[in-house]
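Bear in mind that the values in this text are calculations on the coordinates, not laboratory data. Being a predicted model, the structure only gives us computed values, none of them experimental. Cβ atoms are built from the backbone, for glycine too; each structure is taken alone.
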Structure P
Amino acid sequence: MCSRMAASILRGALPKTIEGKQAAMELIAGDENQYEQFAVILASGLSYDKSGAGTGRLTEIRKLLYESRSTCALFDTKRWVSDLELAYQEAWRRWVDGVGGDIYL
């Protein structure tokens, strides 16, 4: 369950571009062995120079995540607030009507 949630969060953080889809394929593993394989590949390709600047695929993915933070679905605060307000309105309507049940955003 946690792995599916983490994959969903990652997909929400990555841009909806070819680069984002490629990064997801390199980061979202199907099982523990593949997870370890992905980690070893990414860590093996990472290096830092004397100034502390990193190079390698992991650095590229970090940059992609950093640059997409203001436009990705994960940090779409306006949509999140709007959905939450709608949920509050629905909860209030159900309480007034005497109806229970879950509310899904």
Structure Q
Amino acid sequence: MSLKDFQKQVDDWVKQYKTPYWQPQWILARLIEETGELAREINHLHGPKPKKPTEDKKELGLEISDILYTLICLANSQGIDLDKSWEEMMSKYQNRDRDRYDKK
């Protein structure tokens, strides 16, 4: 699926609600919350902080997907075409960083 497909899937789903998209500041707060959940899970899996016995194991893929969903909501609420933005971003990195790191 392209990013446009993901954007449409999210848009189709949220449009069933009276207020499909929250205000940008609310979406950003949600993004920070979701990022914290990902950070906590990574810290449990790869860091020094073990889970509490009462905590359920979470899947990293789902935590990352929560972040993607929230970013897509932000993009949709602002009328941003993520396919176009992605291409521009990749071009920037491909040019700016082409000799920055050791290649295989």
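Things worth noting here:
- If semi-axes √(5λ) of the Cα gyration tensor in Å is computed and equals 27, 25, 12, the structure in P, Q: Q
- Entry that produces 2.2 once distance in nm of label points 7 Å out along Cα→Cβ at positions 18 and 42 is calculated, selected from P, Q: P
- Label whose coordinates, when relative contact order in percent (Cα under 8 Å, 6 or more apart) is calculated, return 25 (choices P, Q): P
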